[in-house]
Structure P
């Protein structure tokens, strides 16, 4: 990472800033079970990317109207917030990482497939909204990850070239999104193992959390 001089950081949220993906997956699994799906927890996990409506369409193609999908989304997110509220916290070291990046005038954005209802829940619950110059959610894009629209919109709002942004992601789909946007990526191994990212040549670091020594040294080296 030593030769990389970014002007901006773009963070995915779920699994990258907060370790809440097990909550989302478990709640989705309960919902799809109640709807009659035989999918296992691991099979539901594999479908948990993109917009909520897309998750439902992948599992139940053609079954639900848009209004029914919206109602199921509200149910799912209310259950998620109820379960996660008391457990809410940043991934280890991220609080200091955000503060240091801010001190070094690195522009920061959030580019997530989460809906704004959940993004607001996290940003205000953890009092970190002030760090971010741009926030792009599922409600703000037409095409979900791995389409690059989310990350490119972040760069556009910040007024920074895509090539000058580093993305922080936790999933292969997210890294693919960064690649499609022409951005380098730091991987958090929150939900996936390092070998699952071997095919991506835009990965510049793989870390467990933001206390990683190499990541801290990289941040310290930025002027």
Structure Q
């Protein structure tokens, strides 16, 4: 499914409302709302809109991340820091409901810690109600890059390294494609004319990591969709 909005602000407002609706539905059905947040400029404005939205059931919402860089949580390139500043510090979510990737650890330790966090919260079946996603100029999503070894791994979490030229050149920890595909709802947020070339490559059927996310919703602004 593809939705096109006139500008990023309209997309962000609609995405925030969708988050609230999905949260209420998940809580009514299963007692909690499980979400994986994304990094990036468009998710940031979504999170800012969400912070201003009343009626979101934060007490029953469990927040994870699709990926993060192996940097401390107060680093400017941390996806956790972005979400904290734009959203989580502004709403009444219990601290115990926030499950960040521990980017201050080295790769193997960070992968093991995040895997344990997922398993302790989900049990044996990791199924998010909502996964927020973006797409990079090389077709990556989360931190699953075209050159990622073991892209089809059965593990829930893996360490990856960015495509040469994509900054910052630091290792990442990412949910696996298997976990992303298991999410009940997957929403790609894509804005700006600079995203048109990679969207055209996806549309042409090129085998890129973002294209391997099945049954995803694509939320575009008019510049990206043109």
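Quick rundown of the values:
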| item | result |
| --- | --- |
| Structure responsible for 3.4, with distance in nm of label points 7 Å out along Cα→Cβ at positions 124 and 140 calculated and labels P, Q on offer | Q |
| Source structure (of P, Q) for mean count of other Cβ atoms within 10 Å over residues 84-91, computed value 17.1 | Q |
| Which of P, Q yields 5.2 [distance in nm of label points 7 Å out along Cα→Cβ at positions 92 and 204, calculated] | Q |
| Test item: helix-only ellipticity at 222 nm (-39500 (n - 2.57) for each DSSP H run of 4 or more, over all residues; to 500) calculated as -13000, pick one of P, Q | P |
| Structure with the greatest value (metric mean count of other Cβ atoms within 10 Å over residues 148-155, set P, Q) | P |
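Since every read-out is calculated from the coordinates, none of them should be taken as a lab result. Predicted model only: the values in this text are computed from it and were never measured. Cβ atoms are built from the backbone, for glycine too; each structure is taken alone.
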